[in-house]
Structure 1
Amino acid sequence: MSTRVAELANGRDAAVLPALFQLTKPGITRLVLVTMLAGALAAPGAVDFVRLATALLATAIVVGGANALNMYWERDTDALMARTRARPLPSGRITPELALWFGVGSSLFGLVLLSAFVNPLSAGLAALALVSYVLVYTPLKRVTPWSLYVGAVPGAIPPLIGWAASTGSLARPAWLLFLVLLFWQLPHFVAIAIFRREEYERARIPVLPLVRGLRGAKHALARYSGLLFFVSLLPVITGDASAVYAALAAAAGAFFLALSLHGLKPQADRRWARATFFASMPYLVLLFAALVVDVRL
């Protein structure tokens, strides 16, 4: 065990604790837990709040560990980007060895909690998300823009974990939540790649705006938003949601699609992409909240 790890274990280096918390990417972890909670609450049957709380805690630990491992692998490129250079590893606040131990330990501990106190299916889904995010998506980011589609798969698994935690199985509505989240990630991440494209270029990460150009990325974002609009209405088509959800999803989806299509104008650039990125988050929360309320009422 390194000196740094020993200091943390003995409680002598309190400054390390905030850095470890930042390794978990709290903002991303919160969004994952929101989508997982939506899957759990949309599942049929009474809510077991003790099991749900355990599942949320265990999932948060797994996600935090996965994010720490992602930061471990990306510490060199993070140092080249303005938005990430202050993270714990590029800034030197913790060592790579400590980040690696923390990421592996947290991930394994969270999986054990899920398997032992929730159910094996939820643990298996969390393990699938962990492995595909850390060992497939993260290295692919450096070599191909196709990583966008690969990374969308582990990013869409949390609602499945929530549904599985509640029922011990999976059903069609759970997969519809998976599809909504899968397609939501595409315009969300293309938008951030557009308004931060200079940083990605400096880090030599081949995102769509750098590979296809700004015009190609804007057209891709518009197409993805159109697909998302259609996918968001699938629960209505399959009879798993009512007209109330249909109205909310259609209204919110039309707004987001209009915002995406606005980007096809030549003058639309960084400001528009930033607005699209931030608009995508309340749009997702609204969709999932509407589905949960539709099921529970």
Structure 2
Amino acid sequence: MDNNFFSDSILQLMSQPDRWAMVSSWFTPDISHAVQPRHTAWMADNSHSHPHREFLMTLDGGGWQGYHGKVYPRRPGSIFFFDAFESHDFFAPDWTPDEDQLWISLLPQHIAICMYSFRDGKIDTRRECRRIFTSDELGLSESALLMLKPGIAISSAGLLRLHLSSFIGLLLSAIIHTGYMANANRDETEGLQRRTVQAIQHHIEATAGNGVTLDSLAQLTGYSKFHFMRLFKQHTGLSIHTYIDQCRHQRIKEMRVAGSSQKEISYTLGFSCPAAFCHWQKQSYSKIK
């Protein structure tokens, strides 16, 4: 039986952890960074960070990956783990070699899967694939997802690497399994779009907008920024920015009831200082009036 997501050669790569090379801030990377002046210069204006965690796995081909100010080569089997708010490349430069990538974004209650094929420096939209799953649909329990939050008792770099590789193995196994299901090759439908928007709503509610940007939200869904803006407005009746502001106001109410200070609230919402928070409040409330 053929897998609807992956070719036989990619399935072999995924099922052989000894072929993986992992890069993470949790331990010494398996891949050495390199001197790449061109990519380093590009990276200075094309990096971002966000509150959700995600994995990037190269399935075929390869290029270069900027992460924490360094540049690493990507080859089949290389896996990058970007923890929350860690700086890394935003998409790829137009000289990127041909490459197939798998992105796995971990959101509250959902896991977003995007597969990209870069051809001639651009994403081949004919080969794109995007899916959104709940943890239950992937057969991952709450305890399995909590594996990605090691306690302070895990101090050994070797154990941290085992911890992370075990989790990605669990995720890949679940994704591969869904690829054999009869409905895995379904067309993009209204239902898929609605589920994607709902996952983003939960994400914004959980973060209260801290570190959330339109660009990062669109990227993790696999849609273009303008397509995603239209989808969100279509399914919620609100713009992204309006929804973020609503979630921020709700979190402010909750924190004030709990007795939090102005400084604590501004930090939780991701503002650089209480003054910036007050400025946003004035602008936000003036729009409401």
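Bear in mind that the values in this text are calculations on the coordinates, not laboratory data. Just so you know, these numbers come straight off a predicted model, no measurement behind them.
Miscellaneous remarks
- When helix-only ellipticity at 222 nm (-39500 (n - 2.57) for each DSSP H run of 4 or more, over all residues; to 500) is computed across structures 1, 2, the figure -23500 traces back to 1.
- With respect to relative contact order in percent (Cα under 8 Å, 6 or more apart), the largest value across structures 1, 2 is given by 1.
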